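So, here come the structures, one by one.
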Structure 1
Amino acid sequence: MAMKALSKATIYQVAQRAGVSIATVSRALRDSDLVTPETRERVHAAARELQFTPSRPARSLAEGRHAANGIVFPDLVGPYYAEVVLGYEATAGSLGSSVLILATNGRPDAEAAVRELAGRVDGLTVMGRTVGDDVVRGIASTGLPMVLLARDPVDGVDTVRAGNTNTAKALAEHLLGHGHRTITFLGDPDGSSDVAGRFAGVRAALAGTDALLSLVRGNGLDLDSGRTAARQILADRPDAVVCANDEAALGVLLAAEEAGLDVPRDLAVTGWDDLLAARFAGLTTVRQPMRELGATAARWLNRRINEPPLENTAARRRILATEVVIRRSCGVHEEVHP
């Protein structure tokens, strides 16, 4: 009977026996440097005597935490976001945190919703241009751990992105090398820092050449939007269409087929992401580590949440590698360029 009672010891009983607060118990059991060695030993001794095993909810309660972190997405529709979410959620779960997800697409109260979410989590990841830099700075100033994902950096906040500009430049140079001289970029650089980087890379490749570059922003980056935009693009028939993502590119392929055009003989088409559908369609594209983007953001946020304030380091920056994948939509067999 005595052993059964001891097995149900609570963090409050450990705190009482050690003569400290429950927050100190939690920190001491994690061997935090914020607790003196003498106090840590006293807490560990009390825990051993009571046969206390801390649970994740107990630690979170003791530290005034939620055992959850949040991630803000522009949208949850489409395979790109699904892949990033899968990487993020799986990693956060393996680290003991649940995930609250907020999509801002179509929300008139996006900024208020993001601030409200920030008050309910231990840390926050913000993806893309979902809210302005002023909102990010305001939340970060409260001390809440934050990570930015697929977005331009903000001073003092960790940022994880995939490579855009240099890889887009390599992709455009490949098109130039195959004789394409009129190129249309499909995507809105003002709507996404990723798309802006891709457009900048294409523009850099064409600078100083006799090639002409035009921009069609379209009304989105899904298949139907790409298909609709392609009808406008095909009226002028460029040599090649560089799409900001694979979904839009697949829409362009459909529109070209409907117009009786042969890809790549009449028109070269490229995408970005290397979705499974792109492989079946033979689409030239750029492969990016979508799940690793989410996983890296989750790991970094967990580190920020759990490191003591005195050990906080300067803002981290990382750009994950991407690579050009050449397929038949450009008229050649598959090859990969890092």
Structure 2
Amino acid sequence: MNYYPKVAVVILNWNGRFFLEKFLPSVYNTDYPHIEFVVGDNGSTDDSVAFVTANYPAIRILRNECNLGFAGGYNEILKHVQADYFVLLNSDVEVTPYWITPVIELLESQPDMAAAQPKIRSYYQRGYFEHAGAAGGFIDYYGFPFCRGRMLQVVEKDNGQYDDACEVFWASGAAFFIKRNCWEASGGFDADFFAHMEEVDLCWRLKLMGYRIGVCPQSVVYHVGGGTLAAANPTKTYLNFRNSLFMMQKNLPLMDACWVVFARMWIDLVALIHFMVQGKFSDAWAISRSHQRFFLDFFKTARKRKRYNRSFGKKGIYQGSFIWAFYVQRKTHFNLLNSKRFL
């Protein structure tokens, strides 16, 4: 590139001394000429801030007084960051030296592309995709997210099958590139989500505004995953089920939202019963609590609906249930799904 826009790599930290010590060296050695590194601390009680200050004095530290979650934490920190592009990077991500430039080149070449992600591989199984993002995210008709390279618990080996830079429905919050003007125009994350699925909601909102979301497989990062909440955690179950309902109420056309939320209640009931049969009563109760909170916040969420052309937001939604495709039709890999069912 002849022109290098300013990039701010912002890591949101909450008691993450271990991950900062392990992964900051790779981030700090990023090869990009116009870059700023920021650690946004979300009310940590460990010595992670002291560690960064002592070992990386050039990294800027910004602090929130308490833990505002992934969504609220980034919203507050980014108010104090000036750059052409924000890169929201999880603290448990190892990057490669030239990971920034390919994504910026993609976004610079596409004026209507607001956000993008690199290819995300597993830190521990480096030849495989990682659960949280893989090679770009999509959702199905009922609001369930999946990825190129990851369908439910099945994570594919990266054999170059998804090496095309393309449009996706959502980009992973583990390594999330966004143009600052698009972040500000969209209002950033919905702080009520706290954590989980806030990036899907934001990408959907950007699509409703007429923007596109991309993936750039020429950039590769390695993600540990589950650094804050493990996959088998009732709090994670609660946030995922609750936030999915919030997201559909906010972003779907009104009649679609009424039908899909109604259908999701029954699908979620099946999941609740499944957890109970497995003896996972805390997860079953988490689903019940997510529905209770959805109804308690119904009118608050309804006020967040904006006057968008909602036909824009449908592109990239799989018109069917990928859960059905996975379990009944045995389509356990993304490239087995019927491409004609994506709007």
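Only the coordinates and a few stated rules stand behind these numbers; no lab work does. Just so you know, these numbers come straight off a predicted model, no measurement behind them. Cβ atoms are built from the backbone, for glycine too; each structure is taken alone.
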If mean count of other Cβ atoms within 10 Å over residues 84-91 computes to 24.4, which of 1, 2 did it come from?
2
1, 2: which one has distance in nm of label points 7 Å out along Cα→Cβ at positions 180 and 204, as calculated, at 1.9?
1
One of 1, 2 was used to calculate helix-only ellipticity at 222 nm (-39500 (n - 2.57) for each DSSP H run of 4 or more, over all residues; to 500), yielding -11500; that structure is 2
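For which of 1, 2 does FRET efficiency 1/(1 + (r/R0)^6) of positions 124 and 284 (r between Cβ atoms, R0 = 30 Å, to 0.05), calculated from the coordinates, equal 0.50? Display every interim value, and only then the final one.
On the way: 1: 0.25; 2: 0.50.
Matching structure: 2.
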Taking Cα Rg over 2.2 N^0.38 Å for each of 1, 2, the highest value is that of structure 1
Which structure, out of 1, 2, was distance in nm of label points 7 Å out along Cα→Cβ at positions 12 and 276 calculated from, if the result is 5.0?
1
